[in-house]
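Novice: These are the structures in question, set out in turn.
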Structure I
Amino acid sequence: MKRIVTVTVNNRTGVLNRITGLFTRRDYNIESITVGVTENPSVSRMTFVVNVDDEGKAEQLTKQLNKQIDVIKVQDITDQSMIARELALIKVMSSPQTINELTGLIDPFRANIVDVSRDSLVIQVTGESQKIEALIELLRPYGIKEIARTGTTAFTRGITKKSSQESKQTAYLI
């Protein structure tokens, strides 16, 4: 079962190595990692997609991460209302005859062509992992030369206080 765990840490040398070392020692399989500086340059945010066997093992992971030096906050956000996105660059073989066909194929995915050469083009797509997987499968028959993916990055949605009138109507922004 996949879990999405976010870890806020002090932005210092060696922190990522110590955290991933914990995953290795405890035999957790990391599917993807994204790391970046937050709005505060002295703090980084790590997002891990981890395969765990059961709920107890996921809880144990959270406890072990909280004990690490330089860890500020750990959250398993898998079951919370969240926004999760991934970026992929996909280099596909193309010819002047297939460019229009490929453009028509990627438009519903809100993907963009970011580079064109005589024999290939590079497509940029962002969204949930399932969306990216679906586009990759549609592009396979054209011949995929390369794929680069960022891995999932995520955080919980904001919660706003509603008046009694507003609670009768709910609007979701995408």
Structure II
Amino acid sequence: MTEPARRRATPSGVASATALVAGSMVLATTLIERWEGTQLSPYRDVVGVWTVCTGETRVAMRRYTLKECRALLETAIRSTYGTGVLACVPALDRRPRPLAASISLAYNIGVTAFCRSTVARMFRAGDWRAGCDAFLLWNRAGGRVIPGLVERRRSERALCLEGAT
């Protein structure tokens, strides 16, 4: 009896997966910048959390340059949010648009919340459409529906659906 075919990590396979993930990072960066906006000086977000740059809450609250803000976002996506999303839904490495949408969601709600979400649960079950639809559930901040989050989730869902089939 032969062993079932397995996905093999060949050098060319690794390179193409890396290219897909890199493409997702560019899409995620664009999506996050669009919805978060970039403020060089600290401000309080819609629920009163001190924030700076492109929605960053985990850095010193001081004035940054645009170049510094961009570097913070790219580092956060690459080191925390991209790797965190892929750790809980590894199959996203083959779906660049759902991956980009998921990184944007995780950037906004946190990796832990993303990994516990219906989005991630549906993706892990292989129900890509239901996972994309579940983005729409994340439309509240401070216990109330926020119109900007409604629009952001619609945008993330639309990007997700482009790669869900």
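Just so it is clear, none of the values below were taken in a lab; they were calculated from the coordinates. Predicted, not measured: the structure shown is a model, and the values here were computed from it. Cβ atoms are built from the backbone, for glycine too; each structure is taken alone.
Novice: Quick check: 14.8 is what I get for mean count of other Cβ atoms within 10 Å over residues 36-43, calculated from one of I, II. Which structure matches?
Specialist: The value was obtained from structure II.
Novice: Right, next: For the read-out distance in nm of label points 7 Å out along Cα→Cβ at positions 76 and 116, a value of 4.9 was computed from one structure; give its label from I, II.
Specialist: I
Novice: To test your reading of the models, identify which of I, II gives 1.00 for FRET efficiency 1/(1 + (r/R0)^6) of positions 100 and 132 (r between Cβ atoms, R0 = 25 Å, to 0.05) when calculated.
Specialist: II
Novice: Suppose you compute P(r) over Cα pairs in 10 Å bins from 0, in percent for every structure in I, II: which one lands on 11, 38, 34, 13, 4, 1, 0?
Specialist: It was calculated from structure II.
Novice: Here relative contact order in percent (Cα under 8 Å, 6 or more apart) has been calculated and equals 20, so which of I, II was it run on?
Specialist: Comparing all candidates, it corresponds to II.
Novice: Which structure, out of I, II, was helix-only ellipticity at 222 nm (-39500 (n - 2.57) for each DSSP H run of 4 or more, over all residues; to 500) calculated from, if the result is -17500?
Specialist: Here the read-out was taken from II.
Novice: Here's another thing I want to ask about it. Identify which of structures I, II gives the largest calculated value of distance in nm of label points 7 Å out along Cα→Cβ at positions 60 and 148.
Specialist: I
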